[in-house]
Structure 1
Amino acid sequence: MLLTVVKYGTPVLRQKGARIEPVTAKAQQLAADMLETMYAYKGIGLAAQQVGLALQVTVLDVRGVTDRPSTLEVNGKPVDVAGFMPLVLINPEARPARESKDATGPEGCLSFPEIFADITRPGLVDVKALNEHGKTLEFRCGGLLARAIQHEIDHLHGILFIDRMDKATKEQLRPDLEALQAETKALLKR
């Protein structure tokens, strides 16, 4: 089922998600609906908060992006990223890998249409989560996948990519952000 992606100014975007324990058929259906929605909106990641639910679940699929590669390792061995997609992460945790260096790159967000900025994040992260079947996933990723996972995990904690922008960039985007927030608040009042 196609869900509605909420926009900046919707209060749930600032809410920390509740953990999902155990993974139920309802959580599995939510993940399936979120994947359908992400594809319909042409995104590479979607967090539950973006569909109005303060829960710890996100979906990702970076297969369609060819200009920003991703890396993936499971048990220290390289794995084909495409074979790992789509990815459902429930109660995910990510931490920078010991040898990670910061990387700056472009980010956008389905909750911020047409707003993009360069964001600095760790370039290599270790991730632990449950999949849609309640099985533990542990992997290391880099490139676009690492960036997307960190962006989505931020959402699960009520943190938005605008919170990671440098001051000058945020100031430059302020008119667009204020307009989007005002439009969203006006829609919510109806």
Structure 2
Amino acid sequence: MNISTFIVLGIIVLAAGYAVILYNNLVALKHRVAKAWSNIDVLLKQRHDELPKLVETCKQYMNYEQETLEQVIRARSLVSSARESQDIEALGKAETQLRAGLGRLFALAESYPDLKANSSFQHLQSRISDLEDAIADRRELYNEAVNLNNIRIEQFPDLLIARMFAFKPFTLLVFSEEEKADVDLGQLFKR
């Protein structure tokens, strides 16, 4: 064997090693997205379990707010369906509806002093608010992982490995502009 054969073999070994490193990095990114989704999923399940308790507590006091309570329950069902099917787009839309319903419910609760003073309501309101904050934090981490994955599978030379092994982009979890807008408190208190 001559020196040129060793050089060619060395280049092939280096290229193969580099391809393995790229592949492993793409796999790690894919699993990071899955882990971030799993973290959101856990919080969504917890909130899903708390919402019926909140609605039942409110029903005892809010006789005239049945539409708002039903809106929260419908939105809860939509979130659950989207979560179970891992339909990120539908989840974003359902989350927007649920958050609007919860905002209206909490705002209307201000009109019911007995409800506001109820320890179960206070606990559930606090628990759901904490879960909402945690979901927002996890959503940010999920979107960051998705963004990193999507960038890497489009960059050269990673895209060669990504295409060869069918790595796919993930969908960002976004909520509508309505949710990002400031809450119109006057509108919330209209009956």
For structures 1, 2, which has the highest computed value of mean count of other Cβ atoms within 10 Å over residues 2-9? 1
Here helix-only ellipticity at 222 nm (-39500 (n - 2.57) for each DSSP H run of 4 or more, over all residues; to 500) was calculated and came to -27500; which of the structures 1, 2 was it taken from? 2
Could you figure out which one of 1, 2 the value -0.54, -1.15, -1.24, -1.52 for log10 I(q)/I(0) by the Debye sum over Cα atoms at q = 0.14, 0.21, 0.22, 0.26 Å⁻¹, for residues 74-169 alone was computed from? 1
Relative contact order in percent (Cα under 8 Å, 6 or more apart): greatest across 1, 2 for structure 2
Identify which of structures 1, 2 gives the largest calculated value of mean count of other Cβ atoms within 10 Å over residues 98-105. 2
Between 1, 2, which one scores greatest on distance in nm of label points 7 Å out along Cα→Cβ at positions 130 and 154? 2
Parent structure of the calculated result 26, 21, 14, given that semi-axes √(5λ) of the Cα gyration tensor in Å is the read-out and 1, 2 the choices: 1
Which of 1, 2 yields 1.52 [Rg/Rh (Cα atoms, Kirkwood Rh), for residues 10-57 alone, calculated]: 2
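No lab work stands behind these numbers, since they all come straight from the coordinates. Just so it is clear, the model here is predicted, and its values are computed rather than measured. Cβ atoms are built from the backbone, for glycine too; each structure is taken alone.
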